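The structures come next, written out as structure tokens.
Taken together, the values in this text are just the output of simple stated rules run on the coordinates, not laboratory data. Everything numeric in this text was worked out from a predicted model, so none of it was measured. Cβ atoms are built from the backbone, for glycine too; each structure is taken alone.
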Structure I
Amino acid sequence: MIQLSSAGKRFGHKLLFDGVDWMITPRDRIGLVGANGTGKSTLMKVLAGLETLDYGSISSAKGISAGYLPQDGLSLSGRTVFEEGLSVFEDLRVLEQEMEQLTRRMSEVDSSSAEYTQIADRYHRIEHEFLTRDGYAIEAQVGAVLAGLGFLKDDWHRPIEEFSGGWQMRLALAKLLLQQPNLLLLDEPTNHLDLEARNWLEEYLTHYPNAFVLISHDRYFLDVTVNKIVEIWNKKIHFYSGNYDKYLAQKTERREQIEAAYRNQHERIEQLEAFISRFRYQATKAKQVQSRIKELERMERIELPEEEKTIHFSFPQPKPSGRNVVEFSGVAKSYGVKEVFRDVSFTITRGDRIALVGVNGAGKSTLIKLLAGKEPLSSGQFHLGHNVQADYFAQDQYKELDVDARVLDDLGELSPRSTQTELRSLLGCFLFSADDVFKRIGVLSGGERNRYALLRMLLHPANFLLLDEPTNHLDLRAKDVLLKALSDYNGTVVFVSHDRYFIDKLATRVFEVGNGRVEIYPGNYEDYLWRKQGGSAQLEQSLQSTAHQRNASVPAAPSASNGKEKRLNPLKRKKLEERVKQIETEIAQLETAIAACEDSLQTFTSAEQTEDLTRKLQQHRLELKGRLAEWEQLGETLQTQPS
């Protein structure tokens, strides 16, 4: 469909990539990855026809259309949201208008005339094209895509100018999806999407009829959408089959193969050179010496790729807080007549890692501001626990920084015990490299300053972190460092993130914010979705259907009849309490086993071992879900049934 041959591109004096041979076929689903600055976005622009190559060529089949979505910078105006979506089908709307005109003309002329026949022929031709292209469904298509990307029906008829840049980028994405080009080119399409819109886009791309290439720093999004990874590394591109997880395993295996081949070749070179040195001046060995010299000259030397630097940095741990970190009781929050929360009650305990989820505008940022004391309550009570020190990271945290300070100097003052090498390594991980570390904070972009503000917070964390979109503006490598820092952190975290992988790895509870309420779910985002989709109810039914096979070790929960609660037999209560303690021990063991499996999967040994570990991990997770559901059911019985 599109083919690059010996392609190369420079950015000023810097060579981005060279010698690229790449063919994109009609059903490819490709994730384009590589470190920042390697040329991913530039290569996308080349495929879109917006940039030219410095070397080589690009060719495409006749009639191929490519649709490109940049990271940001698009601005739309002059129409309502729905009209802008419909503009994609302008040619179909022209056909529809012509059909209406032809219908009127046919009603005005004599049906036996030649003119009528000519008009009717034209009408049937364009009607066939209109029906073939599903012209009567275009409004439904526009509505479905707009709704999927988070536009409320009330917003469809608002002027585009009233929307922020992020929402305008959503609309630009909607138009591309409606156009369905032969090749869809998406550069960070999830940057401006909440989790619900990301989930919808994942499903949409799964059924997309044509090829697409996307750049994303969302590991989960790559895992569920692509079947091939193309990596720009060391000024070349490398191909891997499968999703992002498989790419990581294959890359490790490929490096091991290269290292083995390098060692073998190095040994052979040493043998040849030793033979040549020993017998160079013996006439009887001249023929063998010349043969080995030629072998050395013909040998294509294997180059060992440079090790990609891995950041190892221990962030300091804060002083512990009391067991209860925050208590909300009957909290309400309103802005004028707009009610954000009503009668919200919950407790956050030490060590919790709570993900706030919900659609944009549901109140996630407001809840974090309430927890941080940045916004007053409208009513209710908010109590901060003993020795709790809260630190708040806002989406515009960069406004708090000293704009005159240099990045490296400012970080050095904050962490005087760290060496320059440690600080520069850490800054490099957060995408500050080379001379960037000597820039003044005031000349950094908003995204760069936010990244730096997050790094400053991690160097001296409080024991209660409130993070609003900490993963914004971070690449995969920086997210991994942040994830490890927060996983090792012994304090309490409440965070908002639209990165599914980040939430799944970090969260121990999920707070769903919406419709003025806060619903609480145990586990990570995967567990939250499982419960939302009815998994908990199905599991409860399964537990009830098999309860009689448990030797009566778990007495069935008493049922209420005629609205009256039955008293719980003291013997049964004791058995229930013993079972609860047993389940809590089993849950801890399963969580340890899950963590061990996840750690083992980080190191690739063989495909068979990876498959076995993955199977064990899935089994442990299923067992954990069962134990958690049983634990909740028994706990509710003990609380609601009097003794």
Structure II
Amino acid sequence: MIAAFLGISCLALVLAMATGRALPRLWLGLTMTGACCGLGAAVTVLATGRSWVWRGAFTLGGENPFLRLDGISALFLVLVCLVGGLGALYSREYWSEHHYPCSAPRGRLWWSTLMLSMGLVLTCGNGLHFLFAWEAFALSAYFLITLEHDRPEVRKAGWLYLAASHAGTMALFAFFSALAARAGTWDLGPMHTQAELAPLFWLALFGFGVKAGMFPLHIWLPSAHAGAPSHVSAIMSAVAIKMGVYGIVRFSGWLPMPAQAGWVLLWIGCASALLGIAFALAQNDIKRLLAYCSVENVGIILIGLGLALLAGQNGHAAWGQIALAGTFLHIINHGLFKSLLFFGAGSVLHATGTRDMSRLGGLWRVMPWTAALFGIGAAAVSGLPPLNGFVSEWAIYSGLLHAVAQKGAAAGVLPAVIVLAGTGALALAAFAKAQGIVFLGAPRNKMAAMAIECGWLMRIPMLALAGIMICIGLLPGLFFRPILTAITAWAPQWSGTTLLLPTQALGGAHTILLCALVAGGFLIVRKIRANGSRRALTWDCGYAAPTAHMQYTSGSFAGIAGGWFAWLLRPENLVRRVRGHFPGRALVLQRVPETVLEKVIQPAARAVAFSADKAGKMQDGRLHLYILYVFLGVTALGFLVFQGGL
């Protein structure tokens, strides 16, 4: 099945470059067939616990190809195939040949390349070939992000993504080269006995952390996800950033870990979770809100992984396994609800032509399917029962509370519990804002009032994702069982322990809650139909003729909570104050900059460019000055050596 996935993906890639009226449908059929084969292979490995290994008899770059599919890579392959297949179906309507005759064929080509390269990243067992696949993955993602390259902001987002990706790739090149030099081979596998390799983990953390979008290495993520087509945003957020998470997970299980690695991951996760959702809450662009929410969820994943590392170092297999189970399930859950949310945002953008939440409103009347499915995704990402987001976050909470109860060195994770709770509250506020401003209230412009619901090719992927999310919430035990295969692949020493999570009780409680919600809704609808309903004016605060402008905007909804983080967000305000007794107009505009990029990295880059420009003036072509520079440099070096000798 894995061979069929790779082979069919190659065939779909070749077919995407051809032209013809029937070829888009044939490409879609091949892509979904390949995705089903890959999904079948991943589920088989997770269900049986058996790994798949293949080594080629030929050489590529001086090395024999070496492919491996074990529990960890199978877990991530599930996301690649599921989101890749559903995203291809979604794109047939969202990015159709009729509306985008030039970019749609390119989109199919790079979509197939992205799926194939991510599959190779997950299965490559050779460091050199891993780098080849990683670079193909980065480049294909760049071309997908810049499908609308005629827009300046898209080109800027693409270049920022490419620069950040290659900074991470340079770190990974150094990591794999040093690993091969010290281990004596490019082949990858467990290396726990080689303690001298432990410092290399920091290189891997930086290189993979850039792709994962952890704070403060997330600078490329908001603009890339906002500027890309929505189906591309979905696979970037749900799957592509998970390749960075995969690298961190994979090598934290294979390498000997530095003593402080668990604590570092835990606190980076706390910073990413809390600050990511703070930035999300302040956004007016719905896709930028979702992008920053990805930073938050990567933080939650790193909290769980850091806790699992601490458990391994302190010999606590029970709560380490609980934390790791929650981490692995949250990787899947985030891929599900984030792709659903981006698909929903794409449906809104497709119908209205805008991503600005303050220009929308009232869409639930004309887009009930999108409103309901986006609401399910919003509830899941906020960690509300009975959906899947609650299950995985509950497992991570359980691991944290078990660690605190030990009252040892690991009890220092108590602040992480507080951060995770605060993050959950802010996530609920952010998505109450998104759901309320976009779908409730009155339309704020004609495009919102005249919007129409998306077609079934866009609706079916959202329905499929929502159905899986509900199943995970109602039957968590069914989905935790294959997670144990991934846990065993990461920590073989925990293979004999039992996962101490009352999943049956949780699933039963979720089922009762869902039935109660459905029954309550049915009774309310029945009572309304029996008694009828009447319309009346509400309290209008003295305004007898309210308009669509007399309702909360995105900025005003989050004004108080955003003020708590003003020290970080640094909002830029443009205010035209009310003047006179009968003012003609007033204006309040607020822009939240990308603080790390615009306030730290860009000023530093300008300082380096200024210094380089000044240093360039020293190159005036005069030989005697060059000799003087060499003489002064050698003299200074000699003085330093002399001082060191004394």
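Annotations for the structure displayed:
- Read-out helix-only ellipticity at 222 nm (-39500 (n - 2.57) for each DSSP H run of 4 or more, over all residues; to 500), computed value -23000, structure in I, II: II
- Given 38.8 for mean projected area of the Cα convex hull in nm², calculated: source structure among I, II: II
- Entry that produces 0.25 once FRET efficiency 1/(1 + (r/R0)^6) of positions 72 and 328 (r between Cβ atoms, R0 = 30 Å, to 0.05) is calculated, selected from I, II: I
- Parent structure of the calculated result 1.2, given that distance in nm of label points 7 Å out along Cα→Cβ at positions 304 and 480 is the read-out and I, II the choices: II
- Test item: distance in nm of label points 7 Å out along Cα→Cβ at positions 64 and 96 calculated as 5.2, pick one of I, II: II
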